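No value in this document is a laboratory result; all are computed from the given coordinates. Given the structure is predicted, the values throughout are model-derived calculations rather than measurements. Cβ atoms are built from the backbone, for glycine too; each structure is taken alone.
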Structure I
Amino acid sequence: MVVRLNGEFDHRTQAALREGFAWITGPVIIDLSHAWLAAAGLGEVMALAKRIGIENVILADPTPIMRRILAVTQIDRVLSVRLLENVTPLYKKTA
């Protein structure tokens, strides 16, 4: 599943982000190409990763500033950060 975030996510939008992530129960690719996450938003991403497993969360296409934020916070050492075009499915659904 791919979740595309659009806009700024900070303490004002933290509850909405938490609610949006609540239904995610398995592998997810979070598209950051049009998003900026402050500490509160990053906290929600990490809470999701803790709940479903860090191996089940991929952060895709972060903007240059988001790449820097992920590096400074060392989240890029914990979660996988990739270009969306280089992401392989985390699981395959078969009928």
Structure II
Amino acid sequence: MRILVKSTNLRVKTFEAKNGKPGREITEQQAALDVGGEFPLPFWLSVPHDKPYAPGMYDFDPSSFRGNPFGGIELNPYNLRLVPTELARAGKAA
């Protein structure tokens, strides 16, 4: 699976303070997951507001996965991290 980032454009979602919890902002960047079909699957990835991923091809960083309560693995939606495809390949070869 490869992740394609085409643009450094970001969107900011603002959540108002509610029930005693402070307001917050989430910055997101659009990417697409290539699962080998005819069309990639677009999704939004949370990123620091000043550090978008550069356009290119990426893989999920191993830290993006976690164990689930059923003994399987899943993507951690609160810690999705990408590594450039070249770096991911270099790490697997080492």
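So Rg and Dmax of the Cα atoms in Å, computed for just one structure, reads 12.6, 43; which one of I, II is that? Intermediate results must be reported in sequence, preceding the final value.
Details: I: 12.6, 43; II: 15.4, 50.
It must be structure I, since only it matches.
Comparing distance in nm of label points 7 Å out along Cα→Cβ at positions 2 and 34 across I, II, which structure shows the greatest value?
On the way: I: 1.2; II: 0.2.
The structure with the largest value is I.
Which one of I, II has helix-only ellipticity at 222 nm (-39500 (n - 2.57) for each DSSP H run of 4 or more, over all residues; to 500), as calculated from the coordinates, equal to -2500? Working shown, then result.
Details: I: -10000; II: -2500.
For helix-only ellipticity at 222 nm (-39500 (n - 2.57) for each DSSP H run of 4 or more, over all residues; to 500), the value -2500 is produced by structure II.
Say we calculate mean count of other Cβ atoms within 10 Å over residues 42-49 for every structure; which of I, II gives the highest result? Could you put the intermediate results ahead of the total?
Details: I: 18.5; II: 13.2.
Biggest value here belongs to I.
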